[in-house]
Structures are given as C-alpha cells and as structure tokens.
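Trainee: Multiple structures are listed underneath, in structure tokens.
Computed from the coordinates by the stated procedures, all read-outs in this text should not be read as laboratory data. Quick caveat: nothing in here was measured; it's all calculated off a predicted structure. Cβ atoms are built from the backbone, for glycine too; each structure is taken alone.
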Structure I
Amino acid sequence: MSGGARSAIEAIPTPERWGALCFYGEWFGGRPHENQHTLTDVLGDDALLVLSFDQGETLRVENPTGISVTEEGLRIAQASQVRWEWFYYGRPRTPANRYLIEYRVDSGGAIAVTDTGDWYTPHHEPTPSADAVAFLKLVVR
C-alpha cells in the first residue's frame with residue numbers, strides 16, 4: 001500500500017470528496033447519510049492514515065487494508081483501530097466540546113468501542129464483517 005492508499009484517496013476529485021461515515025456498520029449520527037462531511041486532507045502511510053474534514057473532524061485509521069475508491073466513495077475493509085474525533089456541532093470548537101468514538105479490534109476480531117458522548121448513553125453494536133470505514137455518497141439509482 002505504501003503511498004498507494006494515500007494516493008488513491010488524494011486522487012478523489014475535490015467536488016467528490018463528500019459523504020456520510022459508517023464505522024463497522026454503524027452510521028455516524030445514527031441513521032444512514034444523516035451527516036455529510038467533506039474530506040479536506042489525507043496524510044499517512046501503511047501503518048496510519050489520517051483524514052481531515054471541513055468541520056475540524058479527524059479520522060485516524062491504524063493498519064488499514066482493503067482500501068477501495070469507487071463512484072460510491074471510499075471503503076477501508078479492515079483496520080486495527082478507527083478513531084473519529086469531532087467537535088459538538090453548533091458549539092464552539094474548544095477542547096471541552098471535542099468528542100471521539102474509537103473502535104479497537106483485538107487479535108480475535110472482537111471490537112471494543114469507546115465513545116465520549118456525554119449527552120446520551122452510547123449503545124454500540126459494531127459488525128466485525130462490515131467495512132472498518134465507509135465514506136459514502138448518497139447514490140440515487
């Protein structure tokens with residue numbers, strides 16, 4: 001992958017760098033395509049990809065494999081850790097308003113989730129067979 005994954009993501013045309021995020025089958029925000037994000041930058045290598053988004057969000061993907069870019073968007077089949085950080089929308093971008101959801105995959109394939117959301121009781125049920133990350137556009141056929 002060395003540079004290949006990063007190059008593939010960087011090659012996404014700027015007007016096409018938007019979509020909704022899904023981690024291990026769980027849509028960020030709760031419902032499919034509820035939130036739309038715009039990719040602004042990508043850094044990294046074989047061990048770590050860091051994707052930045054327009055509202056100050058950051059997606060860190062450790063040991064990503066099975067990366068594909070299609071007209072639907074970006075998919076990362078597997079990762080050892082996926083960490084999504086964002087500021088509570090509508091509030092000032094301060095450290096107190098920064099939240100995260102982190103998925104860690106153990107050697108047996110079980111996924112542990114950490115969620116710092118403090119306005120609800122998190123209930124995560126990640127699907128190990130789902131893509132670690134799906135950044136997908138709403139495609140109407």
Structure II
Amino acid sequence: MTLSEWAAQHPDEIIADEANRPAARALAAVVTREVTDAEGVPSDDGRLEHAFAACLAAARSALAACGYRLRSNAHHYLAVESLRLTLGLPEDEVHRLQVYRRMRARAMYEQVGIASREDARAALATAKAVAERLRAWLTREHPDLLPG
C-alpha cells in the first residue's frame with residue numbers, strides 16, 4: 001500500500017497538502033529536542049513520555065515532507081502507523097511504538113509509575129533509532145528539509 005492510498009482510507013484524519021518545508025524542518029528539530037529532554041528526565045514515566053514525543057514528531061515531520069498532515073483531532077495511533085509508509089519502519093518497531101503510546105497515555109492520564117526503568121531505557125533507544133532513521137531518510141529523500 002502506498003502512503004496516498006493509506007491516507008485516502010483516513011480522509012477524516014489525514015489531509016493531503018503540498019510538502020510543508022517549515023513544518024517538516026521544525027518537527028525534525030523537535031525530534032532532537034525531545035530525545036535530549038528524555039535523556040535528562042529523572043522519572044521513568046517522563047523519559048518514556050519525551051521518547052514517545054520524539055517519535056511522534058518524527059512521524060509528523062515525515063508526513064509533512066511527503067505532503068500530508070494530521071488533523072488536530074487525529075489520533076497518535078495513525079501518526080505512528082504512518083512510519084511504515086514514510087520511513088519504512090518494520091511492523092515490530094511500529095508495534096513497539098504503539099505499546100509506548102499506550103503506556104504514555106496511561107502514565108499521563110491514569111496512573112503514575114506505569115513505565116519501568118527498562119521501559120524508559122528501551123523507549124529512549126527506540127526514539128534515538130527513529131531520530132536517526134528520520135535524519136537518514138531526510139538526507140536521502142528531502143535534503144532541503146533537514147533542520148539547520
């Protein structure tokens with residue numbers, strides 16, 4: 001399935017638009033910031049939260065580079081799923097990000113202490129890998145969109 005076919009299946013959540021250079025660049029910079037923030041947060045829930053935010057920003061950056069954006073009410077679920085079609089993340093990595101998405105939501109809205117130290121470390125490692133994958137993809141596919 002192509003990105004345009006996938007987007008067509010979600011017309012209420014995903015908007016086709018021209019590639020948005022400023023948004024793609026800004027979101028790519030957010031990825032770096034969130035990874036850095038995740039490294040400095042003492043709580044495991046906070047580390048996981050920032051690591052997931054980095055992955056979410058990577059998904060939105062790649063979508064913007066491809067000429068798509070999520071509506072403001074769109075679920076983070078779809079942003080994560082888009083990584084299969086933009087950055088080519090394998091299914092197991094996307095599944096892992098969906099697990100972090102659910103953990104993050106629980107930690108923010110339901111209960112403190114959801115993430116273990118190992119969860120937080122793994123989420124940070126995943127965020128770093130996604131950030132590197134985004135950078136490599138932008139370098140290859142959209143070098144003009146790399147953050148300055």
Structure III
Amino acid sequence: MPEPRKEDVASMDAILAALYDVISGPAGQARDWNRFRSLFVQGARLIPTGRTPEGVARITVSDPEGYIARSSNALSQGFFEKEVARKVERFGGIAHVFSTYEARRKADDTQLLARGINSIQLFDDGKRWWIVSVYWQAERPDSQIPAEYLPKAR
C-alpha cells in the first residue's frame with residue numbers, strides 16, 4: 001500500500017477531493033495511480049452500476065486494481081469529474097456520503113459527459129480517513145437524480 005499524502009487523508013473533505021482529483025485530468029495525462037491506491041482500505045470495492053445493451057441492470061465489482069485496469073484507457077482520453085452536491089450521514093468513525101458528480105471531457109467544457117451519484121463509504125481510524133467503497137450510478141433518462149441530491153439554488 002503506497003503511503004498517502006497526509007493532506008489527502010486528513011479529513012472527509014480532503015479524501016473526497018483527492019478521489020475526484022486523482023481520476024481527473026486532460027487527454028494524454030497519466031493518472032497518479034499510487035495516490036489513488038493510497039486512499040483505499042485493504043479490501044476496498046469500486047462498484048459501477050449500469051445497463052447492458054439489452055437494457056438489463058448490472059453491477060461490476062472490483063478492487064482498486066481492477067478499477068485501474070478497466071478505467072485507465074477511458075480516463076486518459078480526457079476526463080474531469082467534480083462533486084456538485086453532497087449529503088453525509090455519520091456515526092463515530094463511519095460515514096456514508098452521497099456525492100453528486102458531473103463529468104466532462106475537458107475541465108472547461110460546457111457539455112456534460114455524465115452526471116450521477118457516488119455512494120461512498122468512509123472510515124476514520126483516528127489517524128486518517130479511508131475509502132471503503134465507491135458504488136455509483138450515472139443518471140439516465142429513466143433514472144433522474146432527485147432534487148435533494150442536486151446543488152441548492154443560490
């Protein structure tokens with residue numbers, strides 16, 4: 001397990017910012033996969049949901065290494081994901097975060113590539129924060145993000 005940057009794991013805000021930062025970048029830019037690995041507890045899971053071409057619901061369960069293998073090529077085409085809203089439930093050292101995201105090919109794109117919700121489970125061991133799992137679903141025409149998980153109007 002690579003050593004984390006202390007600032008990446010010092011708080012819930014910090015580890016979530018690091019997660020989004022490490023997967024984001026312009027086309028051709030290599031991601032810092034050791035930084036990514038350092039955010040996760042041993043045994044962590046990344047679980048995207050989706051639909052097959054026939055419309056059948058599916059999930060794919062992987063560990064951080066599986067995510068890296070599956071996502072590296074797509075992310076290297078240019079991918080920027082940012083959190084736009086957050087809802088947190090916490091008890092002691094455990095936290096559940098519904099983190100609404102928007103994804104774009106370029107940081108300054110006006111056109112969305114996708115948006116959805118990352119359901120992130122976190123653990124605070126008293127020394128640092130760890131990501132236990134990230135379970136996500138992109139928004140679809142038949143499954144829109146509910147208003148309570150969208151940014152509040154200002």
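Trainee: Given a computed value of -5500 for helix-only ellipticity at 222 nm (-39500 (n - 2.57) for each DSSP H run of 4 or more, over all residues; to 500), which structure among I, II, III does it belong to?
Mentor: Values: I: -1000; II: -23500; III: -5500.
Working through the options, I get structure III.
Trainee: Work out the source of 3.3 here, i.e. which of I, II, III gives that when distance in nm of label points 7 Å out along Cα→Cβ at positions 7 and 127 is computed.
Mentor: I
Trainee: Here is a further query. Comparing distance in nm of label points 7 Å out along Cα→Cβ at positions 23 and 111 across I, II, III, which is largest?
Mentor: Result for distance in nm of label points 7 Å out along Cα→Cβ at positions 23 and 111 over I, II, III: largest is II.
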